[in-house]
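A.B. asks: Next up: the structures, one after another.
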Structure P
């Protein structure tokens, strides 16, 4: 199934039995949970999945996803592009018990009534791939934003703060 119109739902058993190749694009704006992590929802996710039944009669899919998302730079708090390249090895299961029996090389995907919602599966994999912290290159950050982010600029260097114990020192000096 090589086209740009991907199905909303798919039956992994059917696709694996027929050894279907699923390839296409989904817009980032369709992923509500992922959008909360992004500065912009512009762009598409390219998806490529090869379905098959493995030697142990498991329904699996291997492939990849790629996209460029814009997240917040933690240095200047502006948007920074982040390339996400996700290699997939999925094992489709009926419940959590079957998921525990999958080999570690496969990420479990639980089938609801024998079907999987493609956008939900893609979104969860992308959320796991988004870096926790992202930065521009040192020269790529907005210098005005960096000026305000610096704590060294908050207090003038020539300002001296009074010693809170100076009163005690004065009292001690008077007693002597």
Structure Q
């Protein structure tokens, strides 16, 4: 079994966090973005114990598809601006829900779980005030990626998220 090098671990984690941050909040900023939000989250699969765990401002969101109605309830022209983010590898060999063919070594870092901590601001429509937010997201590998679909699928999916507006 080949272990992941520390340089590879850092590189993969930073690339995954950067890709997530740059696409996720842009999706929230799009008026039609609600329809795309569920694609960022792990899929419920009876063969896997992985389930999305989402909390927005202390409220549990039962299913990623419920984010579409949450998105629709926001005033139009809501804008999220990321000011900073950081990431940390939680598990270098994350295998929960992985197919048996992917249980061996992890030299490329494709089997890590990564904590992404985001801070920023959000402005709701024409409100004069902007509000701060913090968002803690646990990214896990997308086990549904194959050679045929790897270009259109996200490599990392949200397994757990806690978003909070700052007062």
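A.B. asks: From which structure (P, Q) was Cα Rg over 2.2 N^0.38 Å calculated, if the value obtained is 1.71? All intermediate terms of the calculation are to be shown ahead of the outcome.
C.D. replies: Numbers: P: 1.71; Q: 1.07.
Among P, Q, the structure yielding 1.71 for Cα Rg over 2.2 N^0.38 Å is P.
A.B. asks: Determine which structure produced the value 2.4 for distance in nm of label points 7 Å out along Cα→Cβ at positions 28 and 116, calculated from the coordinates; the candidates are P, Q.
C.D. replies: On the way: P: 2.4; Q: 1.1.
That value comes from structure P.
A.B. asks: Shifting gears a bit: Can you tell which of P, Q yields 26 when relative contact order in percent (Cα under 8 Å, 6 or more apart) is derived from it?
C.D. replies: Working: P: 19; Q: 26.
For relative contact order in percent (Cα under 8 Å, 6 or more apart), the value 26 is produced by structure Q.
None of the figures in this text is laboratory data; all of them are computed from the coordinates on show. Since this is a predicted model, take the numbers as computed values, not measurements. Cβ atoms are built from the backbone, for glycine too; each structure is taken alone.
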